[in-house]
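J.: Take a look at the structures below.
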Structure I
Amino acid sequence: MTELAIEARGLVKRYGDLTAINGIDLAVPAGTIFALLGPNGAGKTTTINILTTLILPTAGEACVAGHDVVRAADKVRQRIGVTFQDIVVDQDLSGREVLDIHGRLYRQPADERRRRIAELVDLVQLNEAIDRRVRTYSGGMKRRLELARGLMTDPAVLFLDEPTQGLDPQNRVGIWGYIRELNRTRGLTLLLTTHYMDEAEALAGQVGIVDKGRLVADGNPDTLVAALGADVIRVRGQGDCAHFAGQVAGLPFVDRVDTNAEGDMVMVYVDSGSRRLAEVVGTAGGNGFHIDDVTVARPSLGDVFLHYTGHALRD
């Protein structure tokens, strides 16, 4: 599909002297899963808040589901669902009441609310708990309830801000399954923010990397990974990391060299890691860099993230 479910051009948001986002462009085709990646404070949540009409942009424009987020905010809200980074559900209500009230706010008829609740409770597997107070739910159950609430109005676009934050591995994989099913069976467009590279790799057909309020890279994850080179040799050690990186960069077979923010790891991208390993390690001799550990692997989306942002993932 070529139709864009989300389109943004030159989005800027300033709070006084602080620029939260600075000229972000997005183009998300309908029916795709798009993951927005970035360090804390990079501008991911601010971008979602603009796209979901919660805040106004300082400059730029955006359309969601064919409607301008400023001039037609009410129409955008009718076409979207949202789950927030922090769990926001009334602890004193039952799960069924949470969903029913949400449907009432959107003026859904009673029979439609009952039908949607039954369908969604089955989807997120809350059948046995739906009439219990939310305060008795586990974190994973609350996340699943929020996902059901975001789907109550049958949205065209679903925004998920850190949908699996704080969940154990089993619940994370469960949420992933629901997301894939929604995309596969309903053609739902999803935009999610995440800190987890494995989550983005497992779900997204397209990713965008945000750093310091700018979109620094976007595209298909496999294409972004392939652009880094065939293999990556990760060299962790102590001493003059920058000097060692400079020496390695001069080797004729090296495509690219990156260092991490802590200054104790050099990532060397080469055509064949096993064949080039000895020469890379040998370069450390006499350069004031003591090697503690060496690994050879295919590049990952985490390597792409590090290449474009220069930050460890949780910085």
Structure II
Amino acid sequence: MTLRVVFAGTPDFAVPCLQSVLDAGCRPLAVLTQPDRPAGRGRQLQPSPVKQLAMQAELPVWQPERLRDEGIQQALRDLQPDLMIVVAYGLLLPRAVLDIPRLGCWNVHASLLPRWRGAAPIQRAIEAGDTETGVCLMQMERGLDTGPVLLRRHTPISATDTAQTLHDRLARLGAEVLAEGLRLAAANRLPAAEVQPASGVTYAHKLDKAEARLGWSLPAVEIARRVRAFSPWPSVELEWCGQWIKVHEAEVVDAAGEPGTRLPSSRDQLVVACGDGALRLHRVQRPGGRVVSAADLLNAQAGRVVSA
């Protein structure tokens, strides 16, 4: 059976999933994505990554500002879809839209639900020190990521994973789990829906740039986790010689001292005491500058780290 599919997604994370739909032999009746947004130094309007792939595949692209308008809802009804696939779309789906497809709406979510429902599951998992995460193919309902889970994929979180590396791996796993779900649905063998347990629920709140500005009084382990969780955005900032520098890579070391002071180390290493333990900084960025090694920073600017 060939499924009549509508796809809704916007950022890079959703691109492998759209490609998996195409690879499964399903040409979406429509691809919904966010309106073009200003980007880059010139602030020119840029199409979303999903729109770019859809245009390459010559698929119909819809970019509604919202889905509560009766006009867009009727247009979706007229398509008579069997299934709507939603991956990091960015707009809420009202009940009227959820009820349109014959098989309902599926969502690919980047966590092992019910842990890390919400907007930033990848970053919050790293920040919390989780050692495992994954993706879920979920049947959507009105609650925030509360629907029953159809399929799961697991992956470990390594000590060197950043939000970017984990994002890329989960995007690939999301495409795999979606492809499996589509194969089953096309064969009239829908995956069994697993109701999410009431226990173990956590929420991955949206990232705020302000939370990336940290003080050296925090434990080194906590700072290091946030460095990885907030890479590439919003990037942890710590104070060094009166300037807020971005820290793009750091590791915890077994050392102690007054928080915010540089500890004895080789001339080309920058080891800074924290509230508990210390950090060896590897890649940093001064305001308005480029990303450099800690050794290059030391060569350009000697001194003591000022406590935040």
Structure III
Amino acid sequence: MYKIPLKTFNWFLEVQTPCSMHAHGIEDILYSGRSKYQEIVVAKLCNVGKALILDGKIQSSANDEWIYHESLVHPVMLAHPNPKRVLVLGGGEGATLREIYKHKGVEGAVMVDLDEEVVRVSKEYLPEWHKGSFDDPRTELVIMDGRKYLEEAEPGSFDVVILDLVDPTEGAPAAKLYTKEFYQLVKKVLKEDGIMVTQATSTSYTLDVFTVIYRTVKEVFKKAGGYHSFVQAFDSTWGFVWGSEGPDPSALGPKDVDELIAKRIEGELKYYDGTTHLGMFSLPKHVRRAMESQEVVSTDEKPYLAPV
């Protein structure tokens, strides 16, 4: 019989959909404040450890942020023949930079984030995430709107573009960073053999959003696909969508991935390898069918938004 624990918590309730939420016991609040754009909280939660929470949504947690960030970065980086210059939009914690710099051939990365306060808080409270990546001489940190940066950037400037953004919800900073027009700007800054990837929300409780992001990327790029990984802090399998004119991470087999990791990555990855890659890209039948049947394309005029 389950026994009620003697220790009781204050609770953080994260709303996943208008019909569901996940409760996390709070052990400690390390930081709480508000920037010009959003509420920022760093809290220690009893199941997933220290977590960055923006506008009531967990962005990453100590116990599994490496699952999310390795999933976001390494499939597209390994699919590219020789990624040297990488652009990150979002990624305030610095963990995406951390994973990029595990690739020995990377010569520089530009990180563009709208919210300087998120970066400041992450530098101070999340050193395990960034591990000094902000101070790496290869890093160029730019505080500005990511879309404006793309509009002003030189065409063909980057080998890889990684979109580590908050979800496209009404009024959120990233509401129009998942549209056809936005992905056309991403394509503009990529080299001919470049590749992009975006976080694409849950393949479980927001499957419609995931499939619309896929359909929208497919509208812009010759090749597009999706994959997912389970992240405990998100209480869900979490989706990622990639697009390119050439490189194709779904074409890599387990042996290919393991050989590329051994050749191109410095240090050992905690989550991602050839076997894990195979599982990530083996999407369930109902997800594949939903992707194939999706006809909605998100546009600036009519952006498709996630529920709040």
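J.: One of I, II, III was used to calculate distance in nm of label points 7 Å out along Cα→Cβ at positions 60 and 204, giving 3.2; which?
T.: II
J.: One of I, II, III was used to compute distance in nm of label points 7 Å out along Cα→Cβ at positions 140 and 164, and the answer was 1.1. Which one was it? If you can, show how the numbers build up before the last one.
T.: Details: I: 1.1; II: 3.0; III: 1.8.
Going through each structure in turn, the value belongs to I.
J.: Still on this structure, please answer the following. Thinking only about FRET efficiency 1/(1 + (r/R0)^6) of positions 12 and 252 (r between Cβ atoms, R0 = 35 Å, to 0.05), which of I, II, III has the largest value? Present the calculation step by step, with values, prior to reporting the outcome.
T.: Numbers: I: 0.20; II: 0.75; III: 0.40.
Evaluating FRET efficiency 1/(1 + (r/R0)^6) of positions 12 and 252 (r between Cβ atoms, R0 = 35 Å, to 0.05) on every structure, the highest lands on II.
Read-outs throughout are calculated quantities, based only on the coordinates presented, and are distinct from any laboratory measurement. Keep in mind it's a predicted model, so treat the numbers as computed, not measured. Cβ atoms are built from the backbone, for glycine too; each structure is taken alone.
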